[in-house]
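What follows are several structures.
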Structure I
Amino acid sequence: MVDMSVDLSGIKLKNPVIPASGTFGYGLEFAKLFDLDILGAIAIKGTTSDARLGNPLPRIAESPCGMINSVGLENPGAKSVLDEKLPQLEKVFDGPIIANVSGSSPSDYAKCASVLSKDKRVAIIEVNISCPNVESGGMAFGQDPVQAAKVTKAVKEAVDIPVYVKLSPNTGDIAGIAAACQKAGADGLCLINTLSAMRIDIRKREPVLAQKRGGLSGPAIFPIALSMVNEVFENTEIPIIGMGGISSAEDLIEMVMAGATAVEIGAANLTDPWICKKIIDELPVLMEKLGINDMEEIRGII
């Protein structure tokens, strides 16, 4: 019998399948469809210190083999998530929770992470460094190794649970950013976040998205994500949660072979709300077919 369990910084997951932040909400709607306890973990919706309304509509655009979103981190704020959303999730899910945090400055990230880490079931803080740094002219933290390191260090000092940094692919040196985060104390890395993209309505002669540009996700970005995970694996020594267009057990195996310890399933949840369950059901069958006894034996073999 194959072993699907994986270990993320001492946290045991029964399998490597994690619904990605932003595509699974707080799990409540999906709990009506299948037993959430089959999941390895859940990454909850991105959270900021204070409530955010998000970007103006329209903020979703279709794209071949994917979608572009500019939701703008709409969320009720860290305290509301701690007091209301996490207790609701606890009623339908008994596994580890990954809390995704965002901010406009290192101290803002730290404040949000500190609040969410008060819930004993939050096992990992996932730091989204694709946000603009308002203190440095608006460039995303994830495009500057110095700024990425500052955020990592600030969050590490604010919490006593593992900190995983979610990397932006919108940089010319993702391995350098990853290395800077590791040096600053990151316990693990998550990649990739969405790629900058846009669509134009040729009849209206204007961008489809109100914000003009958004983030591309879905199967279209899988080969890019795979390559970047492998590059970061070769240049760092901490666990990686791979993501970006994963929609099958085969994709999951590829991502682990590239260097990921676990994976997050994102856009596929929006087109098939049962996709995580399907992948979990299919994974042991595929592992047996390929002669794989456990995940660790194939991790980073490429």
Structure II
Amino acid sequence: MNPEALQARGFRHEAFFYSGEDEFLAGTVPFLEEGVCSGETVLVVLPEQRMELVREALGSTAGAVEFWPMANVGRNPARLIPAWRDFLRTCDPGLGVRGLGEPISPERSAAEVEECELHERLFNLAFAGERTLTVMCPYDAGGLEDEILRGAERSHPVCANSHGRSISSRYSLDSPLAGELSQPGRPAVAFEFGRADLAMVRHLVSQCARFAGIETRRNEDLVLAVCEVATNSIQHGGGKGRLHIWDDEGELICAISDSGTIQDPLVGCERPRPEQEHGRGLWLANQLCDLVQIRSGEGGTDIRLRMRFEE
């Protein structure tokens, strides 16, 4: 879907590039005030410091705005789309909905930034039919790397700064799950598994998590998530898969790869329906892990599940 078509349907997803607090407030506060004055439902999802700046600048208008800390809602970027879906279900369908969300901050790891860009692109697929939804995503042009800013241009149909707004020439929705994930080094564990080997998968993940110092509850969460994904490989990826495990910069990475191909780019980002029999594994993994990365194409599927050593 091209940028013009998205705008014609009424859904707006805009990147706002700012430098410094003054530009940030000058671009975001009027956007929010306009929504409140128009009777729209308004949601702000920002890092804590930015959220307090906006709340203070809005003054008494802040009482008409809902605020969610990005650290709670979008620490794993894959949780943002279902959080927005849940919020929209609570809104009056006859009124507009306006949101402000800043997913990328300097505190994000390189892997988290990569996934934020992916899920910004998926946001366009997930909400293309929402005719009354307008979302602005601020990007710190003075503090973020140029490649991150170019990523924002790829993931947002409309881009704006203090001088105005325009259709993004870099915007693209082509094959959002395509591409490869770089390997952080030689894996500590490499194990090919089939249907009879899930117990060994559980054992290997649990032992590596224990050696890394991951506490018991999070260890169990990681084991459950990896086994759900490994089961998907057996059921949908040719009956077998490969498990690789690394530790890298304070987190444990468990990778499951197989020969299957994922057709639905929103897999794992949509809450399963109660009657749904399949498609729960990646949803569960996204709820349990600090970060889940999915890449899939003609060469197969690679899924990385990441858990920090300390919470």
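For which of I, II does helix-only ellipticity at 222 nm (-39500 (n - 2.57) for each DSSP H run of 4 or more, over all residues; to 500), calculated from the coordinates, equal -12000? Clearly, the read-out refers to II.
When semi-axes √(5λ) of the Cα gyration tensor in Å is calculated, the result is 26, 22, 21; to which of the structures I, II does this value belong? Going through each structure in turn, the value belongs to I.
Taking mean count of other Cβ atoms within 10 Å over residues 158-165 as the criterion, the highest value among I, II goes to I.
Each of structures I, II was scored by FRET efficiency 1/(1 + (r/R0)^6) of positions 110 and 230 (r between Cβ atoms, R0 = 25 Å, to 0.05); the highest score is held by II.
Laboratory data are not the source of any read-out in this text; all were calculated from the coordinates shown. Note that the structure is a prediction, hence the values are computed from the model and not measured. Cβ atoms are built from the backbone, for glycine too; each structure is taken alone.
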